[in-house]
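As structure tokens, here come the structures.
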Structure 1
Amino acid sequence: MAITQAVCTSFKQELLVGTHNFTATSGDTFKIALYTSSASLDATTTAYSSSNEVSNSGTYTATGGTLTSVTPTTSGTTALCDFADISFTSATITARGALIFNSSDSNKAVAVLDFRGDKTSTSGTFTIQFPAADASNAILRLA
């Protein structure tokens, strides 16, 4: 099993037909679920699955947490979207990666995040920090 960071291929096609709405105030709800090293996630992932998701702990529950979307913008010739950092408190978690998915539309996959090794929290706070919202670093960008 492996987790390979990627923007999901199905998501790319779904963008072209208008499936996803990232507008912060009236858009879809996006979530992030955490996975163990036994998960198999990559560009071919099409939807959220509970298989090999980390166990409920503290404020982390099945299907993960709801992301706060930042309304899409542009920087130069690049369109980008970002999410606010998210934390799960009082949690004992070991995660190898994550899946961002659209819970408003059949839990369709958006992107797979590879943590490049197990990340843990023990009765503490597990935080996912998203990169800077700019043309070179934003978590989702179209150049």
Structure 2
Amino acid sequence: MKIVCSTLFDITATGITGHFKPSRVPFTDSNGQVIHNEPEWHRARNQQRNWETISQLISLRTQVFDASSPVEDNGSWTFEFEVETPQVFSDGVNELGLLLTDCNDVPMVTNLNETKTQSRSLYSAGPDQNISFNIV
């Protein structure tokens, strides 16, 4: 089953992990951003942290296959992934109900490149919704 995730949080996959090392700068991260200094490194690391958070939430219940890198378009980040078992996220009412519940109230790193949400946490429903999942 293929699923599309969209969020208003900056989940750019930068590949930046570990600690800042001045001897490594300048370098280019996985998203093509050139990192010149420690503040730029922290920003890229926080973008990666948000991507890791979303990836881990999805992986709580199943193994993820063929996940694409998030792509930003007009303040929304979108990516696709596949799961082997279609019912893995079903709550008996909604095919993705457990996934939606797992994402509620999870804190995210803010003040990156997001512009369409004022929240500091994920919400999968209601007026503050800032993450969605759809079966393709």
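Derivation of every value follows stated rules applied to the coordinates shown; laboratory data play no part. As the structure is a computational prediction, the values presented were derived from the model and not from experiment. Cβ atoms are built from the backbone, for glycine too; each structure is taken alone.
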Checklist entry - Can you say which of 1, 2 returns -1500 when helix-only ellipticity at 222 nm (-39500 (n - 2.57) for each DSSP H run of 4 or more, over all residues; to 500) is computed? => result 1
Item to check | Winner on relative contact order in percent (Cα under 8 Å, 6 or more apart) once structures 1, 2 are ranked, highest first | outcome: 2
Checklist entry - Given structures 1, 2, which gives the highest value for mean count of other Cβ atoms within 10 Å over residues 19-26? => result 1
Next on the checklist: For distance in nm of label points 7 Å out along Cα→Cβ at positions 43 and 59, which structure out of 1, 2 has the highest calculated value?
Outcome noted: 1
Checklist outcome for this item: volume of the Cα convex hull per residue in Å³: greatest across 1, 2 for structure 2
